[in-house]
1. Work out the source of -18000 here, i.e. which of 1, 2 gives that when helix-only ellipticity at 222 nm (-39500 (n - 2.57) for each DSSP H run of 4 or more, over all residues; to 500) is computed.
2. Comparing Cα Rg over 2.2 N^0.38 Å across 1, 2, which is largest?
3. Of the structures labelled 1, 2, one was used to calculate mean projected area of the Cα convex hull in nm², for residues 131-218 alone, giving 8.6. Name it.
4. Suppose FRET efficiency 1/(1 + (r/R0)^6) of positions 147 and 251 (r between Cβ atoms, R0 = 25 Å, to 0.05) works out to 1.00; of 1, 2, which structure was it derived from?
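Nothing in this text is a laboratory measurement; each read-out follows from the coordinates by a stated rule. Since this is a predicted model, take the numbers as computed values, not measurements. Cβ atoms are built from the backbone, for glycine too; each structure is taken alone.
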Structure 1
Amino acid sequence: MAGAPQADVEAYLSSLQVERRLSPHTLAAYQRDINKLFAFCDQRGLLLWQGLTTHVVRQFAASLNAKGMSAKSIQRILSSGRGLAQFLIQRGSLTTNPFDDVRAPKAEKRLPKTLSVDQITSLIEIEANNPLSYRDKAAMELFYSSGMRLAELCNLDLNDLMLPERLVRVTGKGNKTRDLPIGKYADQALRDWLLQRNELPLKDYEAVFVSKHGRRINPRTIQQRVKYWATRQGIDIPVSPHMLRHSFASHLLESSGELRAVQELLGHANISTTQIYTHLDFQHLAQVYDDAHPRAKKGKPENN
């Protein structure tokens, strides 16, 4: 919609960019969510912001559900609208937030997929024999050793590496930085790659991970290479960088039980996000119990 409503949205997105330092990708997602609300109101001839009531927002959420949109997506769209409405209240365009009493369908909690320690070992312990295989080995070692995100790895610069201390500084969501410890295998793989890196025609000199053309590597390439190595190493399930991050968190929590430490390493703002891994840990313990405990073995009890 043209006019004041669109100007309000642009002001809202500008405030998010300044105050929360959101990436262009995230801001574009907010814009798409709000555009869905605009289209819904346009189709019904409703004026923004006067016609935006709680009843209308409920109809909007119901329409998204009827289109088969997932509960998680509906929650995100309503959250975008709720934030916009709160911004409009501050500007005097609205007096109440019509999103406050509207809830999306409850999303089914899906546990992240992880690899076993044996699968991780099989994936990462590749015989590197050229610059790209050294690069891929170092990237996979870093994912599993530190739990960093895909974007964090792609954005690493040489001055982010503190190899004598076995630390890597990453910039995560909200432009927040954190220092991640890395293990000796990741440290060695990274040192090996940095030597091989000089064999490539470097163009992005500051980037730690570069393509065969010497430019900073993009996330899609890393995803493809992880998938390639998983297939080559005989792992019969789809493997992604995010699965290595999940495996790091699950295995570390399983060994240490230190939920807060795992939260800090992953860069989660809210510990509730990290708590999903406690469910994975419980699943593992339950499986161990079922397999090993005499009282858990299947079969009918003997009659005395």
Structure 2
Amino acid sequence: MDHPSGHQTTHQAEEDARNEAIVIWLNGRIVPKAQALVSVYDSGFMLGDGVWEGLRLYDGHWAFADEHLDRLFEAAKAIDLDIGMDWGGVMQALIDTQAANAMVTDAHARLMVTRGVKTRPFQHPSLSRQGPTMTIIMEHSKPSIPRPIRLATVPHLRGLPMTQDPKLNSHSKLNCILACIAAEKAGADEALMLDVHGFVNTTNACNFFIVRKGAVWTSTGDYCMNGITRQKVIDLCRVGGIPVYERNFSLVDTYGADEAFLTGTFGAQTPVGAIDGRQIGDGQLGPVTTRLRALYKDLIVQERTLQERGG
């Protein structure tokens, strides 16, 4: 279903009535949606103190789950948060939630961990004494993005690592939310964000690529989320003989691109049709993006086959 204002989002999915009856993993229990409740004293609600991952189910297989869970544990270590479970335990929780919802394919999981319930409503992490809060929300979710995405450049930047490192998948997303709001106010679907030097970086929710003369460009990676789908696209280009560059580039380079697309776990590779009112290429899904979509789908099948063989 399209956004009521005529905008669409990069996480827009087909309506699915089954999502009203999903069950949710919460602190070791699987509970109905209406019972998946968290305290108002929770660190995540109160301060955005937590980390999360998004994973996608393709034909019974959680794509690149190893890398997603490794990134979750690395993020938790970075914010000095003990998840309270080992890697295998988190993977089992994901599988258990999938089984409880009888999900086979086209499902999306959001796995979230916060510092847990606080004894008093203040910032200091020592007030979180009850252990972490962890949940897995799993929904039937088939992308429905009927037209290429429209982007607008916004004043909100992807910042320096010493302020809030953009590589960290944290619950503190207000900067990106404000960027998204600014883009919507400008009549676009999502925000194109620059880095602290004014180079094109990423959108508020996805990594960003352009195609110029058959070559794929993306940012240096210094100020963007260390996207797993982003890295897969870079790797696929290298293996497939497509020139690919992680480099600084400007809006001038971007407006003159032949194609542009976004990457993310949900939408994989989503075409961009216009940026700041300028049509990119012919405004439609381009040939390089089309090829990368096919290579990515093949990669997921290869990974699943390898896993099934115990490789």
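1. Working through the options, I get structure 1.
2. With respect to Cα Rg over 2.2 N^0.38 Å, the highest-scoring structure among 1, 2 is 1.
3. It was calculated from structure 2.
4. Working: 1: 1.00; 2: 0.65.
It traces back to 1.
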